[in-house]
Structure 1
Amino acid sequence: MPQNNTPIRSVLSRKKSSEIFSTSADRSVSHAVELMNRHGIGSLLVLQDDRLVGIFTERDVLTRVVAQSRNPSTTTISEVMTADPQFLSSEDTVSVAMERMTEKRARHLPVLGDDNKIIGLVSIGDVTRFLLEENLAEAEHLKSYVFGEYTA
């Protein structure tokens, strides 16, 4: 896998929205799914006293609710969330994010700051978009260089 040593905070700064959606572990799956659908998102961070305790994703809905025939109105997030999820620090690189997402099959990773507070959430789509923009910019620079239009 090619290396990209750009800090993940750069990906966060380029996101269209920095809003972080969360829920508490005692809320129902129905509530969480309604929130995810309303905002068009694929995951919710699960917080307890502003501390990350889990993540609830579309995959959790499919594998732990629907596949197990659980009632979403009476099942709580704590019963079906991914507890102690993988996360990134703001200083981790894009390469670290890609590696962690690939190895752990995670499509969403919370990003924690120095004080272990949540500063953002990156998705595989965010990382892909960032890399595409970087590659397009590099291609334009190379094209300008090759055709003599390059200015340093």
Structure 2
Amino acid sequence: MRVAIASDHAALEMKAALVDWLQDAGHDVTDLGPMTADSVDYPDYGYKLAEEVASGRVDRGVALCGSGIGISMAVNRNPGCRCALVSEGLSAKLSREHNDANVIAMGARLIGIEIAKDCLDVFLKTEFGGERHQRRVDKLSAPSFEGVSA
């Protein structure tokens, strides 16, 4: 699978470990940076990752920052991305199965590398359930407030 990964400075070590782990598992990995521990702005890397995923140049994306929150917000600005912030395997599984997430976000200050590997492994192996979930996923890229009642 073609996987792009990006982080901010707070998740640099986790990113490096996940790049090695993904490559060892046989995935084609695009590391979008950063490459040094210098302070950077997570939106820049989230937008860069979102473009790779939305363009189809990669199959899945991995977004990392200190909490995972900021970079997931940046990725989700792109209507071609469905980024799920997860901290354990079940959320990673459901994000793929029910929501067809194409990007996983995690917080390096909140979870350890082994949990991150488990989440990523589940995320990459789980297929989208389709059927009853498809209409809801379609609405994520084309929001409408028709039919919504108070």
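What follows draws every value from the coordinates through simple rules; no lab data is involved. Owing to the predicted nature of the structure, the values given are computational and were not obtained by experimental measurement. Cβ atoms are built from the backbone, for glycine too; each structure is taken alone.
When Rg and Dmax of the Cα atoms in Å, for residues 31-78 alone is computed across structures 1, 2, the figure 10.3, 29 traces back to 2.
Starting from the value 1.5: which structure in 1, 2 was distance in nm of label points 7 Å out along Cα→Cβ at positions 103 and 119 calculated from? This value belongs to structure 2.
From 1, 2, which structure was helix-only ellipticity at 222 nm (-39500 (n - 2.57) for each DSSP H run of 4 or more, over all residues; to 500) = -13000 calculated on?
The correct label is 2.
With respect to Cα Rg over 2.2 N^0.38 Å, for residues 47-110 alone, the largest value across structures 1, 2 is given by 1.
Which of 1, 2 yields 0.45 for FRET efficiency 1/(1 + (r/R0)^6) of positions 7 and 71 (r between Cβ atoms, R0 = 41 Å, to 0.05), as computed? So the calculation was done on 1.
Using the calculated result 12.4 for mean count of other Cβ atoms within 10 Å over residues 15-22, pick out the matching structure from 1, 2.
1
Which structure, out of 1, 2, was semi-axes √(5λ) of the Cα gyration tensor in Å calculated from, if the result is 36, 16, 13? This figure was derived from 1. When mean count of other Cβ atoms within 10 Å over residues 23-30 is computed across structures 1, 2, the figure 13.4 traces back to 2.
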